[in-house]
1. Given that distance in nm of label points 7 Å out along Cα→Cβ at positions 212 and 332, derived from a single structure, equals 2.3, which label among 1, 2 identifies that structure?
2. Using helix-only ellipticity at 222 nm (-39500 (n - 2.57) for each DSSP H run of 4 or more, over all residues; to 500) as the calculated read-out, with -11500 as its value, let me know the right label among 1, 2.
3. Consider the structures 1, 2: one of them gives 30 for relative contact order in percent (Cα under 8 Å, 6 or more apart) as calculated from the coordinates. Say which.
4. As an exercise: distance in nm of label points 7 Å out along Cα→Cβ at positions 148 and 164, calculated from one structure in 1, 2, equals 2.2. Which structure is it?
5. For which of the structures 1, 2 does the calculation of Kirkwood radius over Cα pairs in Å, for residues 244-371 alone return 15.9?
Structure 1
Amino acid sequence: MTVRRRAGSLRAITAAAAAAVAVTLIAACSSSSSSGSNASAGSSTSGGTSGSTSGTTIGVDLTYNDTAFWAAYINYETQYAQQLHIHLLGPLLAAANASLQNQQIQTLVNEGAKAIVVNPETATSLGPAIAYASAHHVQLISVDTIVGVGKVYMVVRASNLLYGLDACAYISSKVKSGYVLDLEGDLTSSNGADRTNAFNDCMAKNAPNVKVLKDPTVWTEATAVTDAQNAVNAYGSQLKAIYSQWSSPDTGVLPLLKSKGLAGKVIVVSDDGVPFEMCDVGNGTLDASQSQPANLYAYWALKYALDAANGVQHSAGQPGGGAPALQMVSYQGDSNLADPIVAPFVTKAQQTLSITPVDGESGTVTTTPVSDTSLWGNVYGTAHGGVCKST
């Protein structure tokens, strides 16, 4: 992957962009959930579930809707489809079934989608869908995942290398011995692989005396919580930190640490930036969270889908929507144009962390205070009764 770290000021630019995109959210949102129920894994036809009843027809196929992040994403997508005069087909839900997802995208093409937003099961699982869509002059916009098996119109995704590096910067600045548990995502996905590789490389260079416990979870919450319990039982007070590569395990890991008398003693860093993480960072039970911007993902995926449908051409170096500039990103030998959104790294108060650089990235990380009202988790939480409502 060729994404490089931006200076700290660019994180502020992204926060301002997030606020601008979300300016109508409080008026537009009316419900909230820690998990979505807007799509059906078994559905063979998409139907127009949201957005304008007229306008450009855009298909949507997601891998998951069962986390707070994806529930919020779907809510934002519905809102922005109305603003952009898009008629949505879907979202269909592939439920982590790559074969089903390829079939569903063919269905969306056959039902008249002019472009399709897809969250791929893995970076290399969309080959048949890309080939079928291309043969019918329909382009795909990949959200949250790099594509390494063909050409898509745009990748809308933050740098997951920075996720792993930011987590390492926080943990390695405070932990120099003992054990650190890395609750890895799916290592066959570009997200899980990037977070894991960056975290491991950084910890090896910046905290060489720390033993990193590498537990792959395939994004399964129950597995992550069980792994955390096993680590606590095995290492007790020698377990110094836990890096959870997504937010769902927090709801099991934090109570586990409290029950064992380790709350506040074991550092916990997670990824997503959902409202309950903003609550937990604010009250001190969670040390840090990468705020993966659900609002910007939803808005720019739809905006690029419109551009694809209308034949607009983009190129590297042009201004991005969530990043200062569009750039090419590579995976498994394939390169695609991307808008590499700069995601804020959130802590209770702003901090500047310094590490020995790895993977060509900067050695300085400036965090965003959880009090920043432009963070999508804060905006979404405020619109739904407060960030602590779903904790």
Structure 2
Amino acid sequence: MKHLHKQVILLSLVSLFTDMASEMLYPITPIFLSSVLGASMAVVGMIEGLAEVTAGMLKGYFGFLSDKLGKRSIFVVFGYGLSAAAKPLPGILPNTLTVLFSRVTDRIGKGIRTAPRDALLANYADNNTGAVFGFHRAMDTVGAVAGPLLALLMLNFFKLNYQTIFVIAFVPSLIAVIFTFYVKDQKSVLISHTKTNLNDFWKSSPSQYKILFFLIILFSLVNSSDVFLILKSKNISGSDTMAIAGYIFYNIIYAATSYPIGKLSDKLGKKSVFVIGLLIFSVVYFGFASFNSYAFIWILFALYGIYASSTEGVLKAWISDIIPDQNRGTAIGLITMSSSIAMMIGSILAGFLWDEFGPQVPFYFSSAVSFLVAISLFKLTRYY
């Protein structure tokens, strides 16, 4: 068994504490918007969509910039720092515009750091990219479990005072920022400055990357924000607490399975694991549309955790196996930038369909399209 480099562990700790803060806020933000501030579902979808597309657009640019400059760690420090500063703002000034500003600023930080960080993780891999990205996702998701649990405790302790939770979320964010100052570029494989632009990169990129790119964009159009799963759970259970509990359960499964599934993808191939993940996604969304029993929703959240383990880190590992190091920041950034634009459109569309036709329609639509994408990926791509 290959050991994980200490920098992989350090970057994973940074993600753990950042996600702890983010996930304290993620499940309560749509409830805060809709129940406290009176925002419509379309507005909730718009805010999430704008936040994600902001991050996505910047992932493309800063991934390319990190390749061009031959540096990764500086983007990690600045990106995590900016996100930390944005977290407490809705607690200080509670209105819809502040939530929008906070979410977008937080995602700007994510856009700055994500592609350089992922390229740096790949630098520290030793023919075990699946394990590296799987471990990182596992640690990230441990934070995603701890965050909502803390949010639930504080909701009870502070008697549903959402504003206080926004302020407290700054603490784990600050711990993450301190860790970033110890993140280092790997000098032995530090990339050289590149003069390649995005157009040149696209023309020279392998056909497998291009096929993967287009199919991931199509999937992203129906992969709307997870807030809709939380709100559908609330719709079924009638309880804020139970809706957040279901989301916590999903993250527990995600955290527990990410590393072993990442290691499995190194043995079976990223393609096989990723396609299975998309098929599971299709089943989950069909289930959310079809069933109104909260007991059954627990099963769907568990499956959703396995879907996430099979796709999030595995996709980045797959790209890292296809693309050489000097272009990895650009490759990861470009695909995440484009998929985030698609997710913005998908989130707004899902909110509109929910408002106009009820919650079942966007879930059935996502289930059907994701199934078609899985079949296309299986037929059109090679094994890696």
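1. The correct label is 1.
2. 1
3. Numbers: 1: 20; 2: 30.
Label of the source structure: 2.
4. Numbers: 1: 1.1; 2: 2.2.
For distance in nm of label points 7 Å out along Cα→Cβ at positions 148 and 164, the value 2.2 is produced by structure 2.
5. It must be structure 2, since only it matches.
Where a number appears in this text, it was derived from the coordinates with a stated rule and is not lab data. Everything numeric here is computed off the predicted structure, so don't read it as measured data. Cβ atoms are built from the backbone, for glycine too; each structure is taken alone.
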